[in-house]
Structure 1
Amino acid sequence: MTESFTKEDGNTELWHTIFAVGHPDLSKQQEFHAKLPRDPRCRLCNAPFAGLGGLYMRFRGKVASSRNENYCNACDGFLDAFPGGAEVEMSMLFADIRNSTAFAESAGPKAASDRVNRFLDSATKAITDNDGFILAFYGDCIVAVWPPGFSGPDHARMAVKAAREIAGHARARVEAAPVGVGVHKGTVYIGTVQAAKGLFRDVSIFGAEVNVTARLAASAAAGEALASRDILEAAGGTGEMKSYELKGISRPVEAAALG
């Protein structure tokens, strides 16, 4: 997803179990940690880093990793011990703010920062409320996935619901940023990436279907969410399909605007 990272391979069976099926040990941790207050949390095991839940986790020896605050020290250790990944079919969502460059130029850096943070707060809530896994923040863009091993077999419906909520928030609120959303389902490679000669590891996704999702988001109008035929049919939804010629994508992609 980004040229600054190097994709890593290996431990395919373990990664497939975790993200496609659901590893029983990790699933138990996620379920237990989700009951504890409060955000922010580890992206893998849901361990809270703040509030009473964070205090309890610190007592148990789980704290935010000194190398990557998105993961607890235990999960960061897992990424170190078992680098690699697997091909998994999942739902994906990209959402980003329109005209950020022009806004920052006219409104100034503080106003631009406030607008991005309001967007990230509302989008994060929509994603996490619908059992999504926030993969990355890239400036004014948020990337989320719904792996079956984390989100269950109903991942497509939940991803579509999150996309509706993000776009609806952008339409309904005067102060909300103009956001375009793309949501899609397909097979991707999910696994570890490294930078700084292995000093930093994260989880990312790769493949043509990732690019389709990103391009759908780029093609969506402000306050609009475009859902591909693949994910809308998997979610049991309907919509008026249009054919989109997406930049860098060799085939037309059918998608519908979510009402």
Structure 2
Amino acid sequence: MDGDNLIVDLHDVCFSYPHTKRMVLDHLTFHLRRGEKIGLIGHNGSGKTTLLHMIMGLIHPSSGSIRIFGEPARTEDDFLSIRRRIGFLFQNADDQLFSPTVLEDVAFGPLNLGKTPAQALDISLKTLKKLNLKGFEDRVTHRLSGGEKKLVSLATVLVMEPEVLLLDEPTTGLDESTRERIITILNDLDISHIIVSHEYDFLTETTRNIYGMEEGRIVHNGDSSAMHSHYHRHSMGAHPHEHHS
């Protein structure tokens, strides 16, 4: 049944921040199914990050409904369970990293899930090795470069062995080498994910479908392999679209 494959189900969701009357999400309906890899693109303020925050329960809709893993998601208790299964990479790595050393940061999640210190150490070392970060264990987190912080942030998410990944602008400000490493890492993962990015080329390399967002709504949905990997300027703004011969 399709319902068994539906991970994220947002129906007719509306949301606006208290300081503004503008609808950041405007009667939005959105689905993520098992095996799907979705990209979200749109200008600043289009609602992309807000959508990810809503899936994680960091904000709540003013109307509409949310179901995650087939269950209604309304209360903080609901989302505490969800956050154990969905990994979220923040746009700013400094929002994700807070421990003195890399190993402490990576091991924090498994320890919080009830792993023993030995178990947390083992899975943390394996995760760092998988991301080519072996030798970073004792590095001071706040002294890392921007690219290193982003990779360590990704390690803190993957160490939790999530069923789904949500990534908010994972390549912002990164050099080409680190960007390529992240592409390789994501393409080696066999889990569903949603990636928010301004880089259309990056999304074509890491997702199968790309949704364009504008003013809190999905305005475009296309197979990334069938779409041009660049923007075109139109009167309504910059957004990707298909060309037909």
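A short reminder: the numbers here are calculations on the coordinates, not readings from a lab. The structure presented is a predicted model; accordingly, all values stated were derived computationally and were not measured. Cβ atoms are built from the backbone, for glycine too; each structure is taken alone.
Thinking of 1, 2, which structure, once distance in nm of label points 7 Å out along Cα→Cβ at positions 22 and 78 is computed, gives back 1.5? Among 1, 2, the structure yielding 1.5 for distance in nm of label points 7 Å out along Cα→Cβ at positions 22 and 78 is 1. Across the set 1, 2, relative contact order in percent (Cα under 8 Å, 6 or more apart) reaches its highest value in structure 2. Given -0.38 as the derived value for log10 I(q)/I(0) by the Debye sum over Cα atoms at q = 0.12 Å⁻¹, for residues 94-189 alone, which of the supplied structures 1, 2 does it correspond to? Here the read-out was taken from 1. Comparing mean count of other Cβ atoms within 10 Å over residues 6-13 across structures 1, 2, the highest value is found for 2.
Distance in nm of label points 7 Å out along Cα→Cβ at positions 126 and 166 computed as 2.7: which structure among 1, 2? Attributed to the structure labelled 2. For the read-out Cα extents along the principal axes in Å, a value of 49, 41, 36 was computed from one structure; give its label from 1, 2. Working through the options, I get structure 1. The greatest value of FRET efficiency 1/(1 + (r/R0)^6) of positions 30 and 110 (r between Cβ atoms, R0 = 30 Å, to 0.05) among structures 1, 2 is that of 2.
Determine which structure produced the value 11.4, 31 for Rg and Dmax of the Cα atoms in Å, for residues 134-181 alone, calculated from the coordinates; the candidates are 1, 2. So the calculation was done on 2. So helix-only ellipticity at 222 nm (-39500 (n - 2.57) for each DSSP H run of 4 or more, over all residues; to 500), computed for just one structure, reads -12000; which one of 1, 2 is that? Checking each candidate, the match is 1. Once distance in nm of label points 7 Å out along Cα→Cβ at positions 54 and 70 is computed for every structure in 1, 2, the highest value turns out to be that of 2.
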